[in-house]
Structure P
Amino acid sequence: MALSGDWTAQNLGRAGDRLRREAPKDATLDVAKLGSFDTAGAFVLLNAGVKADGGEARPDIARLAALVGRPIEEEERGEGKPRSVYAMLVRSGQNVENVVSDAYHTMAFIGRLISTIARLAVSPGRLRLAPTVALMERAGLDALPIVAITNFFIGATVGFLGANLLSQFGASVFTVELIGVASLREFGTLITAVLLAGRSASSFAAELGAMKMNQEVDAMQVLGVDPFEALVLPRFIALLSMTPLLTFVAMVSSIVGGMLVCWGVLDLTPSFFLQRLLTNVGPVHFWLGLVKAPFLAVVIAAIGCRQGLEVGGDVEQLGRRVTIAVVQSIFSIIVMDAVFALIFMELNL
């Protein structure tokens, strides 16, 4: 059987169906007179179960048919996919390699950040004050409303739970201590850090990643500007300086929310609430919660900036790095909070 015309995706039409109906089994086709030919035509020939014999006149058709037919033959023989155990081992090895590589690059990033801070300590005039202040406003002051409102409802929720549970034992007055310890020691710091992880870490990663995609970071290096000094350090200082302020606002908002719940549900006046809070809770829990804020800020800023600088040249990597920045920040926050809890427990604080 001889074929003619253009066997392409645009010109095939019903030719493939006719070939399957009319071609005898194991027929050999003469394709020397074919016009244009692409992968669609090769797939039709292979699907019809016929062999293309173009001789020396059309070696391109034979190569294209072999190229299209190789994955089909591998799939029929079961060679297209590795065995399940082998695939699991491959994925496990790749995950271990990724963890080791990520740890190595994290240590390198931290070392370079420390060296940049050391240079800044020797020459404070190297600090770029204008972008640092702008980032303090964007990462700190602009986050005040969401931090205050979120922690207000967290304190109110703790108050409702305490009033509901402790009233069953006739100890509803201890709701004040529950709200004070939970707000000052844990929730004020933890909720603020989680909000900053979703807000600032993702913002830092997206901004630096977009600059990396547009080769602005490479241009800065060509001009002799250190990207760590111009991009990473202002974000690091801005978040480090504003996180304690946001944590303080979060603590106050949480206590106000719990106080209003105690006033409305348990009929405990604000003056009684504050007096009992100062007497039985005291400033110790306040300082224990506030001392964690700078450490969490360092983690959030470092992870966000590092993931932004790891972005490649496509948008897919940008989205993936932003997601990794948020997930790693939240995970690191929870781990650090647990470590601080163990330290405070060992110190009987």
Structure Q
Amino acid sequence: MTRRVLQLGMIGGGSGAFIGAVHRLAIQLDGEARVVAGALSSTPERALESGRELGLAADRTYPDWRAMLTSERQRPDPIDAVVIVTPNHAHFEPALAALNAGFHVIIDKPMVVEPAHASALQEAATRAGRILAVTYNYTGYPLVRTARELIRTGELGPIRKVIAEYHQGWLATNLASEGQKQAAWRGDPVLAGAGALGDIGTHAENLIRYVSGLHIESLAADVHTLVHGRRVDDDALVRLRFAGGAVGHISVSQVCVGEENGLALRIYGENAGLTWRQEHPNELHLNTLSGDRRIITRGSTASQAQGLGATRLPPGHPEGFIEAFANVYRGVFAAMRGERGAEYPDVNAGAAGVRFVAAALSSRGAWVPLR
């Protein structure tokens, strides 16, 4: 039986917006859903113009998200979910309203800025019986899922140390002062909440949580703003203590000249250690206590069931960013259809990221609990 194509409404992400285009490409990749409605900008004129440019029907192109929710609830064929790809400060209000209106919600990270808002969304999602997903796209890479499965099956033994690094160089100068759009809102503490910690640090925290299965009990963070005139953090080192005794750290920076998207994860157990790098996503390095060194490639028989399940192309054909997003969406769509075992980053993962950022910003070098 042919499955109904899910209908989505997008808030933000209008024409010219990088992340909006990424989400739309990922949504379309498997043919399971399509964006049919939108309030695509914070200004009504721009929202309507973007809808026309993207080919949305005129009666489903809205001047603002409130109009979209109101109108879609009254349609005989309403949207199934709302996708929010606005700057961080504009996540909470439409997400809460959408849940209360009975829609599923998908939000780009970080879920919200304030921990209190994260708690409110957890409660609202539970009360409404709706899905709230956060697009931590790196969980969709096949070999990230392979790494997770290797740890779950005991390949590494008990985990001792976890290191995540996320280094970029695109903000090594004060681009916001030059009017660069992406830098401008990310450098505004009102719009972004935090700088590097919120933009990329939350990815590193989520990747650690997803792959290792460990819970961070406490952290101590040195947070810096290294570019003169910037109003948010652009560099941080966060030491970690995990439940069960493991230790680790997260290093994030957006001022490392020459770095592009240097996300890396290293996990060491009693028996083996593994390394995965986002810029070389089709290789997972596994080193054992006996001295064996293996490179597991995406799509190979060694990549485990979860990794194979997330693989779309034959071995040797590189997969990456868009496909990983699509894997996350595939899990969300499965959950929306009520399929058992659907895997996606949920509201609790989103809330954990928000609390991690808040704790790191408050630490000032001292150890603080992470609840």
Structure R
Amino acid sequence: MILRRLSILNYKNIACAELELSPKVNCFIGDNGEGKTNVLDAIHFLSLCKSSTTSIDQLCIRHSEDFAVLQGSYEREDGMTEEIYLGIKKGVKKQLKRNKKAYPRIADHIGLIPIVMVSPADSLLIAGGSEERRRFMDVVIAQYDRNYLDALMRYNKALQQRNALLKVEDARPDLDLLMLWEQEMARYGQTIFSARAAYIEEFRPVFERIYNEVSRGKEQVEMNYVSHAQRGDLLDVISRGRERDLIMGYSLHGVHKDDLEMTLGGYAIKREGSQGQNKTFLIALKLAQFDFLRRTGSRTTPLLLLDDIFDKLDAARVEQIVHLVATADYGQIFITDTNRDHLNQILTRMGGDYRLFHVRHGEVKL
């Protein structure tokens, strides 16, 4: 998939931008806080129907404005065009259209335009809680498996209902109703667990290979999937913890507690990794994510968004990353940086068509 044209109106600090894009490399250069990341975030929103930086859509509307509009014109591998419109208005549900037709459900759009974004916020995959690592799995799997996204929504609804019953004070909840929601959690939780386990099994060797290439074999990394569903029948695991859950007031067991163990040299990278090693780990995760999406689902080459990724990396690792993304396996790439030298290195290595945009005070210009 190629994004040919991007229109931005009142999105974050960007009042108006009409961009004609390169089918290969698009670079956005400017100081911090000028709006480079907001351009990439607009592209992210058009693909996944949400911002990469906030879960509250209305926070994406420019200050003093009541609405924001994003429009993208895409070219598919078969040459056909996809026109995507997304409108956000205060107090109104966001509107999403594909070729001028509204979607019955916004979730139906997920996967049409696969995307991978690498940004400084990814540091939470290492430093943050397990919900960040579950989200890392969910974002990829949902882009190629419609049943997964449906199961995830149904599981979360059942979890919310069970937790609501557990929070009732001074009374025992209806046991039959509690069991009903536990059955729903187990049913859809098993679907989620199976998809995550299969994904990590295929994803892990690609991730380890890419890390090895970027680090030039200097370190050994591993990643393992951990889930309560590995302990046996999920319904039994959930129901066995019922009495403790009643005391705590929420569900302690289920796939909403899944995690990824990430290690460097056999130790948790959260404790052992340097800034450069952590950055390398995260970039390898995302490039492996790209490789996986390229080979699954719609088999459409994803868009690759690289937001300020070279900071904290030594010259050798920067060189290896540039070498990787310069191959034919990667399609259209969007890069932000404050350092023109990094961008020159990339453009020299990749050759061919590119566009370099300057971003200042929310204005995007060639």
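P, Q, R: which one has helix-only ellipticity at 222 nm (-39500 (n - 2.57) for each DSSP H run of 4 or more, over all residues; to 500), as calculated, at -23000? Comparing all candidates, it corresponds to P.
Kindly point out which one of P, Q, R the value 7.4 was derived from, the read-out being distance in nm of label points 7 Å out along Cα→Cβ at positions 22 and 110. Considering all the candidates, the number was obtained from P. If semi-axes √(5λ) of the Cα gyration tensor in Å is computed to be 33, 25, 19, which of P, Q, R is the source? That value comes from structure Q. Could you tell me which structure in P, Q, R was used to calculate FRET efficiency 1/(1 + (r/R0)^6) of positions 158 and 278 (r between Cβ atoms, R0 = 25 Å, to 0.05) as 0.45? Matching structure: Q.
Computing semi-axes √(5λ) of the Cα gyration tensor in Å, for residues 38-101 alone gives 17, 16, 9 for which of P, Q, R? For semi-axes √(5λ) of the Cα gyration tensor in Å, for residues 38-101 alone, the value 17, 16, 9 is produced by structure Q.
Values in this text are rule-based calculations from the coordinates and carry no lab data. Given the structure is predicted, the values throughout are model-derived calculations rather than measurements. Cβ atoms are built from the backbone, for glycine too; each structure is taken alone.
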